[in-house]
Structure I
Amino acid sequence: MTRDQIAAIFERRRAAYDRRDAAALAADYTVDCIVESPSGGTHRGRAAAEHVLRAVFDALAVKVDQQSVIIDGDSVAQVLSIEGKDVGEFLGLSPTGKSFRVAGVFLYDLKDGLIAHERRIYDFTALLIQIGLLKAKPAD
């Protein structure tokens, strides 16, 4: 794939995140993809990726702000800001109604124009603290 073709995929994904369209996002994965996420764990396959995306969108009313995309061959790093509000059941717990904002980097390996491996990196502990599901002792 060319750099422009890969950039077009990630522009399309940005728009799908704006619409919170789990099916459109999942269509970009290989059938046997691997997705690693602090909140969703490691899951395999396009159907599992869609299921986890739907659960996150339903629970957290997530908005993803893509800040930059770095393309190196078939590897991509996406720098973003993730914000939202705890509006549904998350991790089996009732919604708190609280908002959150965390920075993140998602790393991708592409194969034949689809995402074969995705690793999401963000401060999951900070997210849990911000939405009130985890208490933290203030620093002295």
Structure II
Amino acid sequence: MWLFEGREFTIEDASGYYGFVYEIECLVNSKRYIGRKYFTRAAYKQVKGKKKKTRKVSDWENYYGSSPSLKKDIELLGEQNFKRTILKLCKTRGDTNYTEAKYLFEREALERDDYYNEWISCKIGKSSVIKKT
């Protein structure tokens, strides 16, 4: 279950949004993980001898991040010991990527031991930032 603004978040709540930035908190050791997830993903199918790009619903509802150390703790402690919270809904891919990086830098996630995050990878164009204002 994902929480957003104190209540359960469902697919109906995702209408009009491209993705979200989230935080996963371990209720046993208080470590956190910040990440991003898109509501859809690229998919390809053959159409008359060519590949056609389409969008499919992602696995966001069951997603628990990409950090190997987080995944290890989830396996050891169980999903019930982790709280998944959506921090911000985003309307574009660029906004999703920018917002994730912004949260990671603002919270100094790489400089602290209470975060599972081990790296920040981002390539963001100025248009993603300018559209936000």
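Quick note: the coordinates plus some simple rules give every number you see, no bench work behind them. Only a predicted model underlies this, so the values are computations on that prediction, with no experimental measurement involved. Cβ atoms are built from the backbone, for glycine too; each structure is taken alone.
Determine which structure produced the value 29 for percent of Cα pairs over 24 Å apart, calculated from the coordinates; the candidates are I, II.
Details: I: 29; II: 35.
Here the read-out was taken from I.
Upon calculation of volume of the Cα convex hull per residue in Å³, for residues 47-118 alone from the atomic coordinates, which of the structures I, II produces 87?
On the way: I: 87; II: 155.
Traced to structure I.
Thinking only about FRET efficiency 1/(1 + (r/R0)^6) of positions 15 and 39 (r between Cβ atoms, R0 = 25 Å, to 0.05), which of I, II has the largest value? Could the numbers behind the result be given before it?
Details: I: 0.65; II: 1.00.
By FRET efficiency 1/(1 + (r/R0)^6) of positions 15 and 39 (r between Cβ atoms, R0 = 25 Å, to 0.05), the leading structure of I, II is II.
Match the computed value 22 of relative contact order in percent (Cα under 8 Å, 6 or more apart) to one of the structures I, II, and report its label. Numbers along the way, then the final one.
On the way: I: 22; II: 31.
The read-out comes from structure I.
For helix-only ellipticity at 222 nm (-39500 (n - 2.57) for each DSSP H run of 4 or more, over all residues; to 500), the calculated result is -9500, so let me know which of I, II that is. Walk me through the numbers on the way to the answer.
On the way: I: -9500; II: -6500.
Structure I accounts for this read-out.
Suppose mean count of other Cβ atoms within 10 Å over residues 79-86 works out to 18.5; of I, II, which structure was it derived from? Please list the in-between numbers first.
Values: I: 18.5; II: 15.1.
Attributed to the structure labelled I.
Suppose you compute distance in nm of label points 7 Å out along Cα→Cβ at positions 55 and 111 for every structure in I, II: which one lands on 2.4? Each step should come with its number before you reach the end.
Details: I: 2.4; II: 3.7.
Structure I accounts for this read-out.
Comparing FRET efficiency 1/(1 + (r/R0)^6) of positions 31 and 71 (r between Cβ atoms, R0 = 25 Å, to 0.05) across I, II, which structure shows the greatest value?
II
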